[in-house]
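Taken together, the values in this text are just the output of simple stated rules run on the coordinates, not laboratory data. In this text, all values refer to a predicted model and were calculated from it rather than measured experimentally.
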Structure P
Amino acid sequence: MSPRPDYAAFLRQQLAEQPHNVMRHALGEEAVWVKRAGAPHGRGRYRAMAVLAGLLRLPVLSPVPNPGGPQAIATEVRRLRDLAARGVRVPEVLAAQEDGFAMRHLGRPGEDTPSLINAMDDAARAHDAPAAFALWEQGLDALAHVHRQGTCLSQAFARNMVRCPDGEMACIDFEDDPAAVLPLAVCHARDALCYAHSTAIYLQQIGRLAEARERWAAWVAQGSPEMQAVLKDSVRRLRWLRHLPASRKLGRDLQRVRAAHDLLIT
């Protein structure tokens, strides 16, 4: 058996040398990601989001500050370790210090680990409706597992879910902690809306929105009564989205919003 690498020494070296804040490296026979603290973030945009959430009376839009810098590193390391302890598949933290940390790559050398959004997009482009729908259900199941552990994701978009080589779904990107500033029920509803927003357009493309609505309703029914109430109220307050045109001429972002609305209206 080969000796365990000195991850702490490797981290110190890469933080001093790597040209980008996030980079993948080879360490022996394994792949390791090193993430260095970036510049601290300003708070102006969060104040604007707080005003918007208040005006619309939508707690799910309340801002979750990401301060950036060393604070974001500390938050991500803490969250990764907590989620792993709860049985949620996330990258393993190998070493950490104030200005950065190292984590193990979710795949194996030479094996693809696509994000869920890329996997669904590829399946939709290939007109493989069963594969795209199965991927969507797998992401939904992964999100339900997170919620059953009494926690939440940071930004539950499909880009932050990764399909590992063994077929299981993992979650990434935890620079902020919604549960530190919002009630858990709001965090769970927020996760649900993020997931719907990032995936519904592919369900629309493959012609499976009607079937997905039934699956979505069953998924919501398994959540806590508090989460269901927050989600129901949020969807009700967003009902004006049904007036958005479905035309592709208005851009991909509006298409995503309209498709998410069509999924959520069960």
Structure Q
Amino acid sequence: MQLVDSHCHLDAAEFDADRDAVIERARTAGVHRQLVPAVTAASWPKLRQVCRTAPGLYPAYGLHPTFLAEHRPGDLHELKTWIENERPLAIGECGLDYFVEGLDRHAQAHYFDGQLQLAREHDLPLIVHARRAVDAVIASIRRIGDGRLRGVVHSYSGSPEQARQLWNQGFMIGLGGPLTYERAQRLRRLVVDMPLEFLLLETDAPDQPDAGIRGQRNEPARLRQVLEVVAQLRDENPEQIAIATSANAERLFELPAHAPDA
């Protein structure tokens, strides 16, 4: 089984003590490829180095909306330089967060719009964070993208109608640990009814643990649990879900058809 974790923060400090073992457990579970998005400019060098330590790790560089205090006026210009020099497969993690109190929405929009423009300029997909801000994210994508942007809204929590609007704009949705909780009825109904061609699987490790490891550190090997829940909800073969979602990731991020260590 060849799975793609479309969103994993493998560079996080939580993995510093046992990162190699985490990667090996992921491979044993069938997770041979991971997209590793950044959160701040200061984190880019470490993220790059982490992704160079093992095959199948793909960096994305971006500026996360909840880290506004760490962003600097020149970061968007620096991001452009990194994109041109490093040729990543995606830009992110970027987006809007209207859940965390005290985050300047104007400043969030400045950094998000700038990254949308860079994605359009460099023809790269986006990895988007949208917490209680899905409508605003869709509006920005429409305004700046003019139908020429693509990407994924990770840890999707919006409505089916908002999901359809995103699909029409060239965006997939990423689902992970939250789907495994029985109380997540809206997400579960969405995954049952949605076209499989728009679904990506993710862990968001070390965050968003699934129901089986509630309150513990998450890791990419747990993508198998997400896969099993999707298969159960849709009453489909897990292998077929794995094939379809991996193909979706390959198409969006232009990943090689097979994991480099396979």
Structure R
Amino acid sequence: MRISVIQMAPGSDKSANIEQARSLIDAAVVADRPDLVAMPESWTCLGGSRATKFAAAEELPERGATGGPAYEFLRDIARTHRIHIHGGSIGELGGDDEDAKLFNTNLVFDPDGREIGRYRKIHLFDITTPDGQGYRESAVYGAGDQAVTVQIGGCNVGLTICYDMRFPELFLALRRAGAELIMVPAAFTLQTGKDHWEVLLRARAIETQCYIAAPACTGTHFDGSNEPRMTYGHSLVADPWGLVIARASDGPGFCSARIELGRLAKIRRDMPVLEHRRLA
């Protein structure tokens, strides 16, 4: 199976972000003929105020029903190119009352445009970066509570989002659920990314003996107070030995790699770490 991970520079203009996504997906399909295309975190609306995030969010339909603009874009492009689409994450409306929050939600579609997977981000990014910038994802988003895997082209795929990568117990749960490829769409900050992005992704690959695919946001966007926030980019694919086998260049773009389940099986056979675990 061939996978392309999309690297975007989104802002708070949802329509412009959808068109940027369309252009990059079309280019990846022409250049590399992937079976699976994966989007980054929060690609429909990155930055802006709480009201902006709510305005860009969508109420997700029952499977098979018609959804909002981003939902239908993902369905349509999967059908158009006859590919699986891993939808990164979009804002999901979580209720109608004044205290309602969004969910940071991933969607997966098959080549017929059928939704086959839905995952809500479990671990929320409430931290202060080394440069003093504060992030409080829980002020807008609620947390998911279920680990999710889906079948894509004969491959068992685990779903995570960004900050989840710092919690190896989730990745172990996905491995135990049969995951062979784990998706990590992200909008990783520049401050944390330059020190932690690649090392964490490679560690999760080595620990789980899974492929890791991490499509990321890049560039500068602005929060609700018009403060600039920078994302790290450096989208990549790592193999089950922890080697980076594809990496995006600076700026919007994509990179592609082949998922070799035979290589994965050999690594697990030669070093059966899951069978050797004594704790957890």
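List of remarks:
- At a computed 4.3 (mean projected area of the Cα convex hull in nm², for residues 131-186 alone), which of P, Q, R: P
- Value -9000, calculated as helix-only ellipticity at 222 nm (-39500 (n - 2.57) for each DSSP H run of 4 or more, over all residues; to 500), assigned to which of P, Q, R: R
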